[in-house]
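Each structure below is given as structure tokens.
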Structure P
Amino acid sequence: MTTKTDTYFYTLSTIEDPDRIAVPLVLANAALAMGQDALLWLTLDGVKVARQGAMDTLISPSFSAINDLLTQFIEAGGKIGICPACANTHGVTKENVIENADWMGAAAVQEAALGRHIMSF
């Protein structure tokens, strides 16, 4: 059972399997639909999700198209944090980053995770 104060933190660390991208987005979208707060933190090669156009044609075999899930998340007010070091490694820049995404380094992640339900993918 959830309460008004429930907040969720989903970590996405890979884009190798479209289902592993879809699952945290499906869960985060469900949390937002229930009136909860959801933060998706992208790290390692998962930061590629934040590059404009990168998810446009990626289809999950088990869920909706990744771009549709991501768009739903953004439109519902979901927050996206991006590991700055990983973004640098994988070519995500301020010029090509999607909306609702902010740089979120180690200290910001630690602070954002406080008191949240945390799930990692």
Structure Q
Amino acid sequence: MSISAGYIESVRELLAFVPELEIKRMFGAAGATAGGMMFAILDDDELWLKGDDESRPVYQGEGFEQFTYPTKDGERMSMSYWKAPAEIWDDEDALRRWIGVAIDTALRAKAKSKPKKPKAKKAG
């Protein structure tokens, strides 16, 4: 897993329309969030869009490649992220459509997650 600084900046410019966009390095790659919700990862100078049970058939129907990575024992593991099509760099409608699918997926994930419990106060 790796990502170049130039690619991160290119994606930051491409996604400038995304509210509260943040791109942060993590584990040799980077994560893209909107309002604190991860909707994409950047790895090997590729953009991978978040998927779930609802968006997976949409991505598969378009022939998108699923994100995989090698484990220490040589196996391949997959994550629910799908390679964004090259057309997003030239077609603003396609860009907004696919980023919208990924952000909608992140919103569903947030809605399903359990609220964090407040930390217990220490007795003083």
Structure R
Amino acid sequence: MELEQLYQIGAVVEETENFVVEVALFRESVIFDAHFPGNPILPGACITDIVKCCAEKVVNRSLEIKSVRNLKFLQIIQPDNVANLKITLKISSANDELVCKAIVASDAIVFSKMDLYLIS
């Protein structure tokens, strides 16, 4: 999914066992006009794709989602209230795939948690 008009990946900071990726949302995106007019919300499919793209940035290669496990949407992301996200990734290898455990947050609010199983 090409979502370059929806967000921009910023700084990637490596911490002890994690990577923290900054993501700026673009409120002007047509996605917010359609989902939902007058009450824009970032769709779950877009959140999942943003996490995949952040993992691609960290490992510096294209990836595909093989499966998603433990996907939890804990709070809605409204672009009128949230302009920037911090996505914390813990990436490990298992067989021929990468396991990406992700937390999508802004300040102290956790919006989503997921485990993505990714392949090249």
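Set P, Q, R, criterion relative contact order in percent (Cα under 8 Å, 6 or more apart): the highest-scoring structure is P. Out of P, Q, R, which one gives 24, 15, 13 for semi-axes √(5λ) of the Cα gyration tensor in Å as computed from the coordinates? It traces back to R.
Every number here is computed from the coordinates shown, using simple stated rules; none is lab data. Because the structure is a prediction, the values reported are computed rather than measured.
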